[in-house]
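Undergrad: Input: structures, listed below.
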Structure P
Amino acid sequence: MGKDALRSKERYERLLRHAQGLPPVTTAVAHPCDEISLKGAVEAARLGLIAPILVGPLERVRGVAEQAGLDISGFPLKESAHSHDSAEKAVELVREGKAEALMKGSLHTDELMAAVVARETGIRTARRISHCFVMDVPGHKDPLIITDAAVNIAPDLEAKADIVQNAIDLAHALRSPDVRVAILSAMETINPKVPSTIEAAALCKMADRGQITGGILDGPLALDNAISEEAAAIKEIVSPVAGRANVLVVPDLEAGNMLAKSLSFLAGADAAGIVLGARVPIILTSRADTVITRLASCAVASLVAESRRRSAAAAIR
């Protein structure tokens, strides 16, 4: 095993250890009706990351468990009729205060998110809902948070402000000592013909005025200037973020999706997925995810839930 692979394993093991030191997060697992999704929930429970409530057609869930040799006898079950119903009932568990997190099973992301954002029965907050990947890239010394690659297609400036704040809050929940946010574009100079450069400048000024808090922002920055100190030095960019960013904010969903998948499939990066901005963290997994990636996503949700508990307790005091 190479040094990069060992380092990657060490990073995820450190993340899992942090989460295992916390109480398991009660998690409504929506429609775990295939082996991959059910096994992920069972393994996360075995490691003490989550306490799952399995929401789905009970005969199907039990059949998958029996076929895969998984013991689900100790988990609460909630009956549903089909995948849409599973999503709605999983969200209902959150509304009732019976779950602190949601986890996607074998249903489409759109089905789960439709239940999350439903006007009367969903779990939206005043904050825009957005997605983050927590990526462990071989050869890169720090984990990278990339947002948004799955939820907001073409966010405007107002949405991007929430996307940035969600990512900063996530970085703090993951215990990052410094949060350095790069607002990405194709260039590092402001060009009126490239809207993402104008929005990057506006986001940085919003941070200066206290409209975005908890992190250091810079942008626009091209990707190389954001993550390579050498590239930043060649371009003579003097900034506490350039070359050292640990949060990358992309212009739109297409850019984020391509960046994250390029890192995964060309650079061998692992990516834990989480959705923020709702009442609880939402664990989004893909059928292509490895077991360790699924566990890392659960660990991220556990740390986010713990951070929210601390914030709520501080507000009461």
Structure Q
Amino acid sequence: MLISIIIVNYRSTKYIIDCLQSAGPALLENKEIEWIVVDNDSNDDFQSQIGSLFAQVHFLQMGYNAGFARANNAGIKIAKGTHILLLNPDTLLPENSILNCVQRLAASDYIACGVQLVHADFTPQFSGSYFTKGGLNHLLELPYWGKSIKWFANLFEVSKPSFIQVAKEIKVDWVSGAFLMVKQAAIAKAGLLDEDFFLYAEEVEWCSRLGKIGPLCLYGDITVVHLIGTTIQETTNSVDNTYTNLSDKKGLQLMISNHLRVRKQYGIFWFILLLLNYTWAVPYAYIASCINHLINGKSPFTELSYLNGFAKNVGTIWGISPIILQGKKYFYKFI
């Protein structure tokens, strides 16, 4: 078996059907390709809907909402392919994208790769990145404090760790989990995804371990459409599909997972530094928001609801921080 493609389902049946239909008959009927859908207890008739259209698909039921890492690990454990592809349900596959990718990866010294992810209108989107020491890039999305940090970074011409438009082939530190292809031999050495994570940052931490086995890359001349954030937005009732809203449940999960990843990858010092910055950002944002809106002739309380939500989320991180600091096994599920 050349490749096993694993798709994690949580009430994403319509997206999976669209994804499989976009693959086309040739890819679906290719005997060297294995399709595995791992369900996180969606409690719907997903299997009958998908199975009636695509007899090639194998199904695995987790029995509970296990999140991204645990569900993918379950799929990897039964996969027969020499290569593994973690594929988001909200992706669309242009012709030959998967075959071109796996053939290039198999013939290379890379142990994992991604592709150029694009939006529905084919404009490029984030696909992978370099590491920033201590995960300090997570500070950039903080309300107001993040903008100040960006200003200082631009002042000193600090290079950006991520990029949108990818060259034909570029070496990176980590690849987006929306399309992450890995050689089975590398997984055998680096281990599976860390099952402490429920959602977000797990592929980053995984890539940090994979990177110790061999290099990772992005193939910029192979594109895959990613309807970014649509499934999680629907299941969490989030107001948007971005990763910049830190005031709701999705934002809380993102913040906790990022702190957990920093603790695991960089250690206690960097975890504390990150948490202190998030804490400082709370009063800084209240004051800056008030001043900003007064200057623009608006109510100083315009963003109060958002900032209250952000402050509450930071407080939750403080509450869970003793467990993170101890490094004990724990399932960090907050959605």
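Laboratory data are not the source of any read-out in this text; all were calculated from the coordinates shown. On a predicted model such as this, the values are computed, not experimentally measured, just so you know. Cβ atoms are built from the backbone, for glycine too; each structure is taken alone.
Undergrad: To which of P, Q does the computed value 33, 56, 10, 0 (P(r) over Cα pairs in 20 Å bins from 0, in percent) belong? Working shown, then result.
TA: Working: P: 33, 56, 10, 0; Q: 30, 57, 13, 0.
Among P, Q, the structure yielding 33, 56, 10, 0 for P(r) over Cα pairs in 20 Å bins from 0, in percent is P.
Undergrad: Assuming 0.93 is Rg/Rh (Cα atoms, Kirkwood Rh), for residues 127-286 alone as calculated from a single structure, say which of P, Q it is.
TA: The structure behind it is P.
Undergrad: Next up: Tell me which of P, Q gives 4.5 when you compute distance in nm of label points 7 Å out along Cα→Cβ at positions 63 and 95.
TA: Here the read-out was taken from Q.
Undergrad: Ranked on mean count of other Cβ atoms within 10 Å over residues 23-30, which label among P, Q comes first with the largest value?
TA: For this comparison of mean count of other Cβ atoms within 10 Å over residues 23-30, the top structure is P.
Undergrad: With FRET efficiency 1/(1 + (r/R0)^6) of positions 55 and 167 (r between Cβ atoms, R0 = 25 Å, to 0.05) as the yardstick, tell me which of P, Q scores highest.
TA: Going through P, Q one by one, FRET efficiency 1/(1 + (r/R0)^6) of positions 55 and 167 (r between Cβ atoms, R0 = 25 Å, to 0.05) is largest in P.
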